[in-house]
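Each in structure tokens, the structures are laid out below.
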Structure P
Amino acid sequence: MRLYAVQQPYATVLTCADARVAPETIFDEPLGRLFTVRSAGHVVDGAILGSLEFAAAVLRVPLLVVIAHSDCGAVGAAWRGDKAPTNLTALLEAIRPVTREAPDPDEAARRHARATIRFLSERSATLRALDERGRLRLVAGFYNVADGGFAFI
């Protein structure tokens, strides 16, 4: 199969835009196996949600993994309550509600990943319906940038 001829990923990955978090490297996968969607702090907006729906409904990708990671700048800033300029404020405000009670930034990131799974199911009738029919599985994971370890959470 030629890579450019067809797109048949087995998993969709929503993760942070952090340059240290590369899903193909984390899962040791070649190009074409993962449908990757990224934003700082893996925050979901309309374009991100539409991309995830495209993967699930059109490409029929059966697995959606939300990956949080250690030492996340966006989650850390939200957890600390940092002030931010312009559009970055909206990003931090999207993360802050589920992270402020966490004991540390890495636990805040884990909580944010699990909350993102709930958010996706609540905000997307498409993803929710596919999940309910057993055609899509939504899971969260955590990647440690220091040692390269990954675990589902």
Structure Q
Amino acid sequence: MSAAERTIAALVDTLLPGDGDFPPASSVDTHELVLERLDDAERTRITAALGEGFSELDASRRVDAVGQLERDDPDRFAALLTTTYLSYYQRPAVAAVIRAQGTPYNDTPLPGGYGLPAFDAAKDAPGHARGGYVETSAITPIPRPAGLADD
């Protein structure tokens, strides 16, 4: 795990440490979703604002550092907090805890969601060999046929 990943994991655990039945945010990979939703520049700004070694601080010092981030840049903090909350509460394990407590909790898109059961790889995975997946970074443009004019 990189320094930025450790920092964001510690950050989401500071914001959502878990208690009772609710897991700490990083234990359900909330930090990975947050990292996906931040561009490189934003990751750099947040990790710099929290300071080197943030992930090694004790809980009370992390709370102090996060509070300083909120005071120094309330708009950035609000966006980060929203991203963290949305990422956490979309995790299947967190939704399962909410449902187990007797609260109806629909999958996205809210409010009605799609009433689908959890994916079971043994039962739901395709049994045929059709189809495939190409990563976006591996896709190349189709060459323009000779003689066609540009629009």
- Value -0.46, -1.02, -1.15 of log10 I(q)/I(0) by the Debye sum over Cα atoms at q = 0.11, 0.23, 0.28 Å⁻¹, for residues 75-138 alone was derived from the coordinates of, among P, Q, structure Q
- Message: Once distance in nm of label points 7 Å out along Cα→Cβ at positions 67 and 83 is calculated for all of P, Q, which comes out largest?
- Response: P
- Query: One of P, Q was used to calculate log10 I(q)/I(0) by the Debye sum over Cα atoms at q = 0.13, 0.14, 0.18, 0.19 Å⁻¹, giving -0.57, -0.66, -1.06, -1.16; which?
  - Reply: P
- Message: Matching task: 4.3 is the computed value of distance in nm of label points 7 Å out along Cα→Cβ at positions 51 and 99. Pick the structure from P, Q.
- Response: Q
- Task: Taking -15000 as the value of helix-only ellipticity at 222 nm (-39500 (n - 2.57) for each DSSP H run of 4 or more, over all residues; to 500) derived from one of the structures shown (P, Q), identify that structure.
- Result: Q
- Task: For the read-out relative contact order in percent (Cα under 8 Å, 6 or more apart), a value of 25 was computed from one structure; give its label from P, Q.
- Result: P
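Taken together, the values in this text are just the output of simple stated rules run on the coordinates, not laboratory data. Quick caveat: nothing in here was measured; it's all calculated off a predicted structure. Cβ atoms are built from the backbone, for glycine too; each structure is taken alone.
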